[in-house]
Structure 1
Amino acid sequence: MKRVVLVNGVPASGKSTVARALSDAQGWPLLTLDTIKEAFFEHLGTGDRDYNRLLGKASYQAIFALVADFPDSVTVVVDAWFGFQPAEVLEKHLARAGISRIAEIWCHAPAEIIGERYRARLAERHSGHLGASYIPELIELAGRARPLGHYPLFDVDTTRRFDLAALAEWLAEALRD
């Protein structure tokens, strides 16, 4: 029975930090949208915003194509902003990958903090990602973004230290057969 932990939140919400800590603590594979997207940037080049979104959609599909090939006993951590596509797209990917248990971790922070985080990491990010001109839109998005709401949900305010042990305990119950 394949299990997936969807670590969700807008860009700069802290989801990569949470996802990495969880993956390291549990020994579960971690697949991140940015890792795949950046590999595409390296081989296919960068472009405008529409091209960026196209590679984002391809990366999203690639994640679940990889999970489909994983053993049935696996639990995978997936780090992505799941709100950039219709929920039906995610549902189809999950079904094709053979995932039977799903839990969501919702990472968030105040919109202004998300904008500050995004600005602070611009110099470290791959040039194919959206730049500083995206920050006002991101701040607005962060103010209205919500979790998927279809799966067991663990809420993480990333302005505070989160309890990894409590998260692991919650996941053991949420993903139990």
Structure 2
Amino acid sequence: MSQRPGPTADVSVRVAWADDADAIAAVQVRAWARQYAGVLPDGTVPDDPAPVAAAWRSSLVKPADARNRVLVALERNRVVGFAVTTPGADPDCDPVADGELAELVVDPDEAGKGHGSRLLQAAAETLEADRFTRAVTWTIAADDERRAFLTGAGWAADGAHRELDLDGTGSTTVKQVRLHTALA
């Protein structure tokens, strides 16, 4: 007797549309609240998705560069994560050869379901399609979980690090390390 395969999840990744702005903002606000808890002072991370959605809508309608891409992970037709790819912005990056994974965010309630892996793969394919040969991304130095996820996918530290001054006074800083990977 053969077993019937179990149900498969209805999941995908696609390019974001302006209509996705509200859903992307809601995911970002929820995820950032967890990701930056204990890293940034209370009140630093936005908690109202409305102004965040307005910024997303504007950037989705008219990106600053044709190679700025926003991808969304979907479960059925519900946005559960997003990734942003751009040309590499660091002074030591070649904007023709180096692309950047500027954001990779999954709704905390959807973590561990493969959405991050699908987004990471789609982001790498998008960067490659835009003719980049290397990808870089920044991660919080103390975020061992994210770094392990990325290194498990073939990314590695390249020795670059920075300390971001988030409020201009030096009182709210975040230490980050840069990871990179070769694109096919």
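No lab work stands behind these numbers, since they all come straight from the coordinates. Owing to the predicted nature of the structure, the values given are computational and were not obtained by experimental measurement. Cβ atoms are built from the backbone, for glycine too; each structure is taken alone.
From which structure (1, 2) was semi-axes √(5λ) of the Cα gyration tensor in Å calculated, if the value obtained is 25, 20, 14?
On the way: 1: 25, 20, 14; 2: 26, 21, 18.
Of the options listed, only 1 reproduces it.
Output the label of whichever structure in 1, 2 has the greatest value of FRET efficiency 1/(1 + (r/R0)^6) of positions 18 and 90 (r between Cβ atoms, R0 = 30 Å, to 0.05).
Ranking 1, 2 on FRET efficiency 1/(1 + (r/R0)^6) of positions 18 and 90 (r between Cβ atoms, R0 = 30 Å, to 0.05), first place is 1.
For the read-out FRET efficiency 1/(1 + (r/R0)^6) of positions 74 and 162 (r between Cβ atoms, R0 = 30 Å, to 0.05), a value of 0.80 was computed from one structure; give its label from 1, 2.
Only one of 1, 2 returns 0.80 for FRET efficiency 1/(1 + (r/R0)^6) of positions 74 and 162 (r between Cβ atoms, R0 = 30 Å, to 0.05), namely 1.
If we compute distance in nm of label points 7 Å out along Cα→Cβ at positions 58 and 146 for structures 1, 2, which one ends up with the highest value?
Comparing 1, 2, the top value of distance in nm of label points 7 Å out along Cα→Cβ at positions 58 and 146 belongs to 1.
To test your reading of the models, identify which of 1, 2 gives 35 for relative contact order in percent (Cα under 8 Å, 6 or more apart) when calculated.
Only one of 1, 2 returns 35 for relative contact order in percent (Cα under 8 Å, 6 or more apart), namely 1.
Distance in nm of label points 7 Å out along Cα→Cβ at positions 114 and 138 was computed and gave 1.0; which structure, 1, 2, did it come from?
Checking each candidate, the match is 1.
Tell me which of 1, 2 gives -9000 when you compute helix-only ellipticity at 222 nm (-39500 (n - 2.57) for each DSSP H run of 4 or more, over all residues; to 500).
Computing helix-only ellipticity at 222 nm (-39500 (n - 2.57) for each DSSP H run of 4 or more, over all residues; to 500) on every structure in 1, 2 gives -9000 only for 2.
When distance in nm of label points 7 Å out along Cα→Cβ at positions 130 and 154 is calculated, the result is 2.8; to which of the structures 1, 2 does this value belong?
Only one of 1, 2 returns 2.8 for distance in nm of label points 7 Å out along Cα→Cβ at positions 130 and 154, namely 1.
Where is distance in nm of label points 7 Å out along Cα→Cβ at positions 50 and 66 largest, in which of 1, 2? Spell out each step's value before the answer.
Values: 1: 2.9; 2: 3.7.
With respect to distance in nm of label points 7 Å out along Cα→Cβ at positions 50 and 66, the highest-scoring structure among 1, 2 is 2.
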